[in-house]
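S.K.: Next up: some structures, all given as structure tokens.
Read-outs throughout are calculated quantities, based only on the coordinates presented, and are distinct from any laboratory measurement. Since this is a predicted model, take the numbers as computed values, not measurements. Cβ atoms are built from the backbone, for glycine too; each structure is taken alone.
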Structure P
Amino acid sequence: MVAGMISVPHMAGLDLVLAVAMGVGLAAAVGFRVFLPMLVLSIGAYAGHLTLSSGLAWLGTPAALAMLSVATALEILAYYIPGVDNVLDVFAAPAALIAGALVSAAVMTDLPPMVRWTTAVIAGGGAAGAIHGLTSLLRVKTTVMTAGFGNHAIASGELAGALIVSLLALAAPLAAVALVAGFCWLAVRLLRRMLRKERSPASSSAESS
């Protein structure tokens, strides 16, 4: 009896942790691409593999599935157009914050509404904003260093990241969060290295003059 009483809260706590991790993972994927993670979530809900929070069940409807499919295709194509990708980064920043909070709240079904939305805005929106900010900075640096020719590689990496993290968030939420943390660490190191390379020629020219 005692063992049973202890295991139930333990399982409930584990489910809560996994739900939050799933929300954060999906939100982080939104930082790579806004609509692709929402499409993955919509497909999962429409297929019956996910139960969405009340008020957000519309994400699993055929209408939402069709709308998100078109939006995803257009977003993917737009990021391969030189110049358009940098402009999209500006407009995608607030969209990523909103979508990150939305997908997080959609999968945190066991939390009370106030706690769910607070967690979704802070953790989900924060994760989406952090990933979007890092990828945007990487795109700016590659645009300057490669005259825009390296942006296709960034776009492909973002697309792969959005898909992999989205699927992993649904299958293994904790692994998805760990992967996102690893990406953030590598992105910060890469940006620091790029900044050092930019400063080196400037300091050399200043010394020579």
Structure Q
Amino acid sequence: MRIRRGTIPLWLKLAFTAWVLIWAPVYFLEYGPQNYLWLCNMANFLILIALWRENALLMSAQLLSVLIVGTVWTLDVMTAFLITGAPVLGTAYMFDADIPLGIRMLSLYHSLLPAIAIYAVLRLGYDRRGLWFQVALTAVAILLSRLLTGVEANINWVYGPFGQPQDLLPTGVYLFLLMVIWPLALYLPVHSAILYFRNR
């Protein structure tokens, strides 16, 4: 699909740039550069690039990356805050008083990225190659997370799901399953739904 230049409003580009310029250094100082290996954190940088370049491929890939994750993250935090008081899907840090409130509030970007990506894809069009781009990126992120980070960070859950260490499977088997499960559970349903509604 041909991308029509100028279809992303300048205000959105500037606003998202300002956001990244605030978020990135704060996270660097608080968590270190390895924290950028989280796929959701990578999405901030990749969406920024996609907005300025108006790149449908890159934005489509990030829509696949953030839509389900961001939605589930938001529902988990809202449910814990309003009803149960106990998050269950990896958002417990949002209620950890040892983490400064300002740092925790920065994590609310998880709720905003899906809306930004949806809006941008509606403007730019959906590029079905985004699925394979994101599958490849996920595999690289998983390998780098295992090679460069430790079990205490458990980035992208390379040491165990939901922040819990796992010792049932050999490392290679577990990492391979992660590379398969992430796309099947998170990317393929969104990709399929987009193609279905686009073709109706």
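S.K.: Please compute distance in nm of label points 7 Å out along Cα→Cβ at positions 30 and 110 for structures P, Q and give me the label with the greatest value. Present the calculation step by step, with values, prior to reporting the outcome.
M.R.: Working: P: 2.2; Q: 1.3.
The structure with the largest value is P.
S.K.: Further question: Given a value of 23, 46, 25, 6 for P(r) over Cα pairs in 10 Å bins from 0, in percent, for residues 134-189 alone, point me to the structure among P, Q it was derived from.
M.R.: Computing P(r) over Cα pairs in 10 Å bins from 0, in percent, for residues 134-189 alone on every structure in P, Q gives 23, 46, 25, 6 only for P.
S.K.: Using the calculated result -20500 for helix-only ellipticity at 222 nm (-39500 (n - 2.57) for each DSSP H run of 4 or more, over all residues; to 500), pick out the matching structure from P, Q.
M.R.: For helix-only ellipticity at 222 nm (-39500 (n - 2.57) for each DSSP H run of 4 or more, over all residues; to 500), the value -20500 is produced by structure Q.
S.K.: As an exercise: relative contact order in percent (Cα under 8 Å, 6 or more apart), calculated from one structure in P, Q, equals 31. Which structure is it? Present the calculation step by step, with values, prior to reporting the outcome.
M.R.: Details: P: 31; Q: 27.
For relative contact order in percent (Cα under 8 Å, 6 or more apart), the value 31 is produced by structure P.
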